[in-house]
Structure P
Amino acid sequence: MAWFQIPTAEPLRVPTDKLWVVCPRCNAYVKREYWQAAYKVCPSCDYHARLSCRERLSLLADDHSFKETNADVGANDPLKFSDAKGSYSDKARAAAAKAGIKEAVLTGTCSIDGVDVVIGIMDFAFMGGSLGSGTGERILLAAELAVEQGRPLIIVSASGGARMHEGIISLMQMAKTCAAIAKLKEAGLPYFSVLSDPTTGGVSASYAMVGDLNIAEPRALIGFAGRRVIEQTIKQKLPDDFQTAEYTLEHGFIDHIVPRGELKGFLARILRYAGF
């Protein structure tokens with residue numbers, strides 16, 4: 001048989017999306033291994049993509065220091081809510097399978113550069129990081145644990161607002177979480193709030209904005225009502241940078257903007273400055 005008749009093996013092909021990530025903002029191609037090593041920050045335009053709670057944890061916590069608390073506290077369905085797309089209970093179970101946690105916030109203890117803290121990290125993949133009764137309960141228990149152990153509390157927010165499947169009970173979590181943080185402050189312990197993209201609705205109107213320091217990532221969306229709702233209400237065109245971290249810093253609503261790669265070091269410094 002002539003050489004050109006010998007069948008050849010199928011050439012090895014690696015799908016493009018396995019090798020590259022396309023930045024959603026500037027459309028730059030970034031090697032996937034670099035994208036992951038940089039915790040999803042674009043080297044071309046500094047776009048900060050959303051992180052899961054576990055990815056955020058690996059960014060902030062010292063290796064092998066995290067111990068999860070209240071993992072069994074999950075979503076409740078007091079209204080037995082359902083709509084055309086199915087029941088709330090089914091949606092919550094699907095969200096838990098997708099995000100790998102039973103609620104929109106992961107809580108526990110860890111150390112940050114050797115400083116022991118209680119930490120809560122919200123995950124937008126769980127029903128848009130919405131604030132439900134289980135979310136509020138986990139944050140309450142985290143604050144109480146911080147008081148019990150004499151540790152600072154850090155919460156990283158990522159949320160579209162209150163979980164309306166639970167009606168007024170979800171809105172009650174705004175007062176509940178703020179009351180928990182008030183107890184922390186009565187005990188003389190600091191609470192540092194980190195606002196990631198997005199931090200909106202009932203979360204921005206409650207525990208996300210009452211930190212001793214409110215820290216945001218660059219260009220994070222921070223606000224209460226949506227841009228279109230506000231424009232339609234006031235009949236005015238809003239600035240292009242409205243509700244960005246930079247806008248809220250300029251208008252005094254937050255204290256610092258810290259790039260993701262510098263966040264752990266920044267938190268370690270302020271924790272030590274606070275005496276821990």
Structure Q
Amino acid sequence: MKRLPPLKPLTVLILLAVFSAFSVSAKHHKKDWIQLYNGEDLDAWTPKFNGYPLGYNWKNVFRVEDGYLTVSYDEVDEIKREFGHLFYKNPFSHYILRAEYRFVGEQVKGGPGWAFRNNGLMLHCQIPETMRVEQEFPVSLEVQLLGSLGDKIRTTANLCTPHTHVVMNGQLHEPHCTNSVSENFFGDQWVTVEVEIHGSAEVIHRVNGKVVMTYEKPQFNDGELVPGGYISIQAETAPIQFRKIELLPLPGNQAISHSGGNAPIID
């Protein structure tokens with residue numbers, strides 16, 4: 001057998017990096033991921049719509065269609081700020097959340113202009129039972145999902161902060177919505193968004209595997225850190241579908257939730 005030449009130092013370093021990456025990836029085995037959406041029903045989820053009590057699925061907006069978790073407005077003639085949120089049954093603190101989504105169809109009549117192809121993944125949400133009947137959005141961190149169409153060009157996996165703040169670049173960041181550096185996605189194509197969240201420490205947004213935003217220290221408006229909470233899917237007048245919503249618990253994960261702290265409730 002022909003003897004192979006010795007490896008050059010640079011080659012050795014590259015191979016070690018590859019093996020190291022494979023080792024880290026192997027720790028996140030497929031079996032460790034929790035399928036929040038099982039592809040069949042919404043038994044693990046509870047809806048809450050502005051103007052209605054927890055558990056009432058207004059106009060059947062949240063449903064399963066063709067195997068997809070769907071936000072549909074085909075039973076709605078016109079909307080009047082009946083924004084909705086679909087809460088997963090368990091709270092989390094340290095995890096990676098991965099969702100595959102696409103916008104479909106037209107915005108429902110009566111939807112505000114800013115809500116065009118606009119929904120979100122609401123993280124570190126307050127306890128759903130603490131939301132008031134006339135409350136539009138939960139106290140949370142919103143990973144804003146936006147679609148581009150025609151001359152409406154927008155990034156996705158942005159950050160919005162319903163009665164919360166974060167720290168960016170070492171400074172308190174108070175703007176309500178902040179754009180990521182993602183690509184623009186037109187039409188009804190599938191997009192993968194991943195959020196890595198470490199309790200009240202670091203948060204990382206990724207789109208199709210690329211980091212598009214980082215920040216830290218999620219907190220209520222009064223400065224109290226938010227250690228964890230519930231996850232919800234937003235229905236903000238734009239039809240959307242999810243074919244996968246899964247979660248990987250990270251070290252330190254606890255079933256932590258919050259009621260909104262001393263933060264004011266959104267009207």
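Summary of computed values
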{"read-out": "Identity of the structure behind 4.0 (criterion: distance in nm of label points 7 Å out along Cα→Cβ at positions 43 and 211, calculated), options P, Q", "value": "Q"}
{"read-out": "Comparison of P, Q by distance in nm of label points 7 Å out along Cα→Cβ at positions 227 and 243 - largest value held by", "value": "Q"}
{"read-out": "Which entry (P, Q) yields the derived value 4.1 for distance in nm of label points 7 Å out along Cα→Cβ at positions 67 and 83", "value": "P"}
{"read-out": "Label whose coordinates, when mean count of other Cβ atoms within 10 Å over residues 147-154 is calculated, return 13.8 (choices P, Q)", "value": "Q"}
{"read-out": "Structure (P, Q) behind the derived value -10000 of helix-only ellipticity at 222 nm (-39500 (n - 2.57) for each DSSP H run of 4 or more, over all residues; to 500)", "value": "P"}
{"read-out": "Winner on relative contact order in percent (Cα under 8 Å, 6 or more apart) once structures P, Q are ranked, highest first", "value": "Q"}
{"read-out": "For 20.1 (Kirkwood radius over Cα pairs in Å, calculated) the corresponding structure among P, Q", "value": "P"}
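A short reminder: the numbers here are calculations on the coordinates, not readings from a lab. Predicted, not measured: the structure shown is a model, and the values here were computed from it. Cβ atoms are built from the backbone, for glycine too; each structure is taken alone.
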